[in-house]
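As structure tokens, here come the structures.
What follows draws every value from the coordinates through simple rules; no lab data is involved. Only a predicted model underlies this, so the values are computations on that prediction, with no experimental measurement involved. Cβ atoms are built from the backbone, for glycine too; each structure is taken alone.
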Structure I
Amino acid sequence: MEVTNNQRPAYMEFEGFSKEENEELNKAGIILGTLEQIKGWARSNSLWPLTFATACCGIEMMATGGADYDFDRFGVIFRASPRQADCVIVAGTITKKMAPVVRRLYDQMPEPKWVIAMGSCATAGGPYVRAYSVVKGVDQIIPVDVYIPGCPPSPPALMYGVNKLQEKIRLEAKGKKVR
């Protein structure tokens, strides 16, 4: 690897190694990590969300998967089956009649699984919050990891929320508690 005067190679400090051993590992280009960190990296970079769109937020979610925003470049591939998904994006209004279906789909997903609440309807009931038939947030039914506000949130907002979920997965793999 050529290094000019303006560039210096990245230097990483590994715990439990002497200064000489650290220099040797960096010179050889070796990166160390635990199996949990590698699994966390692989999980975070290959999310397969279950699409659960009920209203206008679903159109924004579809636009995020389209050519302009291209969710595939983040390793996000939409799935139609809960048994093949590890994340669910709840986009839109959830009614009380629909709540058991959302719970059943969540229960059918394999562990580990994550939930993204997209839009004001999924996070807090939205403009229909006073209706007798609307659930006041999907967190009343299933645990939510990332909330994306907006009515409807734009595709870049969904991409930002997925990036935050990926960051959360990687931090949890390192053993850090993330809310």
Structure II
Amino acid sequence: MTKVGWRDFIVWQCSLRQRNFRMFKGKPSDGVVCQIYDKKTNTEIKKFFCVLLEKQVKEAAKMFEYMNRRTYDPEERYSKAVKLFSSEYFNTPENFDGRFTATFMKNDKFIINLKPSKKYNVQFFERDTGFDFPVKIKKLKKSDSEWQCTFWHNLMFNPSLNDDIEVLLFTPIKTELKTRS
């Protein structure tokens, strides 16, 4: 593996996500699936979809909440979300810092066994491109902007989502980013 710039990962993620919305109406591709593994044993722990966070996460949360509250029609919400994410949202990678979140059920084994002191790495791969880096993981409170942003974002795609969930924030340790190609 070779070292790369952090911007390479963010640009790649924005490009993949925008392409997925443009070509596949938001269906996630392999590159937006996070694989987390134990750094010590190099064993996979879990795979999950994640939400790439904007630097201005509070504003994004407010926008997503507004989009959800604007209509009760889940098809209209979904359509508006696809339109937003396929056009301008991911056009400016500079708006993102590489942090991401994921939603889990409260009784998920990963949540139950999560140890803040444990070292975790994540991998993102699609075709012949991939990134690998360590992360810090934090459980979020409902009052956190990142929790709100994730909840309102995911509600646009899953109308049956309720707030009885756990949302984790993954903060990359950027100095240890590696790529495969």
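With Kirkwood radius over Cα pairs in Å as the yardstick, tell me which of I, II scores highest.
Values: I: 18.2; II: 16.8.
The structure with the largest value is I.
A value of 15.0, 40 was computed for Rg and Dmax of the Cα atoms in Å, for residues 80-167 alone; which of I, II is the source structure?
Working: I: 12.6, 37; II: 15.0, 40.
It must be structure II, since only it matches.
For which of I, II does FRET efficiency 1/(1 + (r/R0)^6) of positions 64 and 128 (r between Cβ atoms, R0 = 30 Å, to 0.05), calculated from the coordinates, equal 0.35?
Working: I: 0.80; II: 0.35.
Computing FRET efficiency 1/(1 + (r/R0)^6) of positions 64 and 128 (r between Cβ atoms, R0 = 30 Å, to 0.05) on every structure in I, II gives 0.35 only for II.
Using mean count of other Cβ atoms within 10 Å over residues 120-127, single out the structure from I, II with the greatest value. List each step's numbers first, then the result.
Values: I: 21.2; II: 16.9.
By mean count of other Cβ atoms within 10 Å over residues 120-127, the leading structure of I, II is I.
Identify which of structures I, II gives the largest calculated value of relative contact order in percent (Cα under 8 Å, 6 or more apart). Can you show the working numbers first?
On the way: I: 22; II: 31.
For this comparison of relative contact order in percent (Cα under 8 Å, 6 or more apart), the top structure is II.
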Which of the displayed structures (I, II) returns the greatest value of distance in nm of label points 7 Å out along Cα→Cβ at positions 88 and 104 on calculation? II
Identify the structure, out of I, II, from whose coordinates distance in nm of label points 7 Å out along Cα→Cβ at positions 24 and 136 was calculated to give 6.3. I
